Structure I
Amino acid sequence: MTTDNDRQMKAIILYDSRSTGGSTDRLIDAIGQQLAETGAYVEKAKCKATADYSFISDFDVVILGAPVYYLVVSSQLIGALIQSNLKRYLKNKNVALFVTCGSPESMAQALYMPQLKIHLIRNRILAERIIAPHQIADEEVIGEFVEEIDEAYRKSFKPRSRKQLQWSPDAVDLLNSLPPFFANKVSAALSIYAEENGITYITPEVLNAARSSPKGY
């Protein structure tokens, strides 16, 4: 059976930048590379205010980031959160946030992060980071951000609860017959369902009951 340590994070970095090949693009590549080194599958996409974001359904972590221009987080990312279907497809997703700016961190936390977080009140924020211009090429700073994302992502599966569960051989066979991405989601959802219903032994019947429940596990 797939364990928490075996989970492959599927992450996408949605970002905005006014230039191509500049400091923001280099930062995105560095974040993606360090995430990949943890075993994650990573893609990146540049934001457009009116794009279709249905493709993020395939990812379980969405990293949102952009520079700050004239006291406002870059308009294409904010525009996507307001004008497009991005918020709909972000529902219940794990997210991480970063902004790049030269302002003091306390000012950035007070003025800039809320511009993103106000649209993400139903999301679990794994990590957030203010990155100053001189830190864009700092591997240690980027590494800390990536490590925080990875650690919080793994904790999101409630391993303490799942350790108490036992799985019947038939239930394990059913789980392992699914594609890994769906098996991970089913396993995590079953942990929540079992905890809520006082179940400690997972069988095919429990799987069917969870799927038929009002919450649709």
Structure II
Amino acid sequence: MAQDSDEILREIDQHQAAIRELEKLVAGETTQRAAPWPPEGFYLTFYIVTGSILGILASLTSFLFHVFGSLTISQDPYYILRVYGTVFLGQEALTSQDLNFFMLVAVVHFSVGALAGAVFHVAVNYFGPSGAGQQILAGALYGLVMWVVNFYLVLMWLEPALVGQAYVLELMPAWVAALTHIVFGLTLGILQPIARFDPVRTTAAR
């Protein structure tokens, strides 16, 4: 009986040793799989996500800028949405009262802004200047480039192809469109300092 007990104890010791070895293997694999923090090199995912958020905020700023401008001259505050909505409905967008239509245009407006914000945020933090003033200037220039590309390289041919006429270019004064896009770009430039990756700050948060 004593021999049986000793044999059982030896088997228990063997199993415990085997379990400890397995635990070491699992711990080693977990350590190897864990991503280093802070990430090495340029943290692309962070700048894409934060840039998208900045783009939405900048789109909202430019939209509100146009709304307030419209109110000062007693114009329909949603005129900008109606004009951009002509891409989907043509001339009917100028008199539509459908809330779903306004929601569609707003979603597209903010989605384009998010994409543009991500592109700018990645580019200016990877390639561009680090000074606040330089980034604000870069934002303004980026807004102007967006205006030229959107209006004269995209909408000039896209809207006639969709609804038969380039309503946006005809109804939106060039200076208003340019100024709205500059406000968008300036907002991106001004918000740059709060959206940079700071390993110390994020480590403390973690």
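For this structure, a couple of remarks:
- Of the structures I, II, the one that 20.9 was derived from, the read-out being mean count of other Cβ atoms within 10 Å over residues 82-89: II
- Sorting I, II by relative contact order in percent (Cα under 8 Å, 6 or more apart) from high to low puts II first, with the largest value.
- Answer label among I, II for the case where mean count of other Cβ atoms within 10 Å over residues 50-57, calculated from the coordinates, equals 21.4: II
- At a computed -13000 (helix-only ellipticity at 222 nm (-39500 (n - 2.57) for each DSSP H run of 4 or more, over all residues; to 500)), which of I, II: I
- Computed 57, 35, 29 for Cα extents along the principal axes in Å - originating structure among I, II: I
- Among I, II, which structure scores highest (criterion: Cα Rg over 2.2 N^0.38 Å, for residues 74-137 alone): II
Laboratory data are not the source of any read-out in this text; all were calculated from the coordinates shown. All values derive from a computational prediction rather than experimental measurement. Cβ atoms are built from the backbone, for glycine too; each structure is taken alone.
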